[in-house]
1. Assuming 1.0 is distance in nm of label points 7 Å out along Cα→Cβ at positions 53 and 77 as calculated from a single structure, say which of P, Q, R it is.
2. Given a computed value of 1.8 for distance in nm of label points 7 Å out along Cα→Cβ at positions 93 and 109, which structure among P, Q, R does it belong to?
3. Upon calculation of Rg/Rh (Cα atoms, Kirkwood Rh), for residues 29-84 alone from the atomic coordinates, which of the structures P, Q, R produces 0.95?
Structure P
Amino acid sequence: MSESRISPTEALRLMNDEGYTYVDVRTKTEFALGHPAGAKNVPWVFQRTSGAQPNPQFVATVEKEVGPDAKVIVGCHTSNRADKAAEALETAGFSNVIVQRAGWAGLRDSFGGVTEPGWEELKLPIER
């Protein structure tokens, strides 16, 4: 997987200045509660009564939504799903994939303390 991991502030700069598209891989419910302004929602997993199930159409949907040559920033709640989604995109041939490392909610230490604030806490542009 690419080692390209950036802060929420850098993600916003790349979106505004360099034409990157933010792909939020959280569930539709999480996305509806708030997301980076202009983000596209392509869930990495679907929540089912039996638990989280991988989205078998993830790569195909991203390809359809933004194109295989797009510059893509992948984000989620804390970056765990984003890491996996970015790896899948790179394996499929996407060459401009970056992970927004603090996600929506920020990175946390083992005690739940914020070690890096996420998009929401930084009060970057959001949509609901």
Structure Q
Amino acid sequence: MATIFTRIVNGEIPSYKVAENDKFYAFLDIRPLKVGHTLVIPKAEVDYFFDLDDETIGEMMVFAKQIAGKIKHVTGSRKVAIAVIGLEVPHAHIHLIPLDDESDANFQNERLQLSDEQFRKIAASIAG
């Protein structure tokens, strides 16, 4: 059975898309730590990030770097944190989190509650 992320890539589940190319897909985390918190995934369904081949990891990081620059610009954050955890969904992914303080990337923090309209505006701003 396909992961929730594969179903998002296939258009079976809606998402707030930020960027896409032939190999990768980026969309807003619906339980964000900060406004602009984005997930970057390979379209190929691979469970563990470090099981991706070296070329794919390199390309994924370059793709994520481009998005991180847009997130930083749109949110006005000092930096953008990158986190690879991978326990919550069995599909390799990177978290890009706007960062003004180290505590902003603490996954124990309360998650933001945003409206559909807020998500749409944020996604459009980053994608723009």
Structure R
Amino acid sequence: MYALAKHLVLELRDCDRGALANLPFLKEVLLRAARDLKVTVLGDSFHHFEPQGVSGIIFIAESHLSIHTWPEHGYAAVDLFTCGDSIDFEQVAQFLVRELGARNPTAIEMKRGVVSIDEATPLEAGQKP
């Protein structure tokens, strides 16, 4: 069997509440994560909610990296979805846990688009499905 993509779901609890409310900081953290992973950044979109909370996405050629925060609960939900299997999810998870000060993180990694090896046409890095 072959997975067309991988999906990392991070549940970050007990985070630094100030960091979770700081849109410029969150944008820089996600962009640094993308650079460290050596993925191709295509663009981004972030929004600060009133009275608090931030949602943002970094569009990458390999798919996306997104965050949604609830500063009042010290919680952030982060997703990293990538084509292929060349991304080191552990590296990005550790980086985000550290940068957001998460004291109670959970990481779930899923294989997406599982097909038989006969059906699979592996994509080169940066190629769209």
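1. On the way: P: 2.0; Q: 3.1; R: 1.0.
Attributed to the structure labelled R.
2. On the way: P: 4.5; Q: 1.8; R: 0.7.
Structure of origin is Q.
3. Working: P: 0.95; Q: 0.99; R: 1.01.
Only structure P yields this read-out.
Quick note: the coordinates plus some simple rules give every number you see, no bench work behind them. The model shown is predicted, which means the values in this text are computed figures rather than measured ones. Cβ atoms are built from the backbone, for glycine too; each structure is taken alone.
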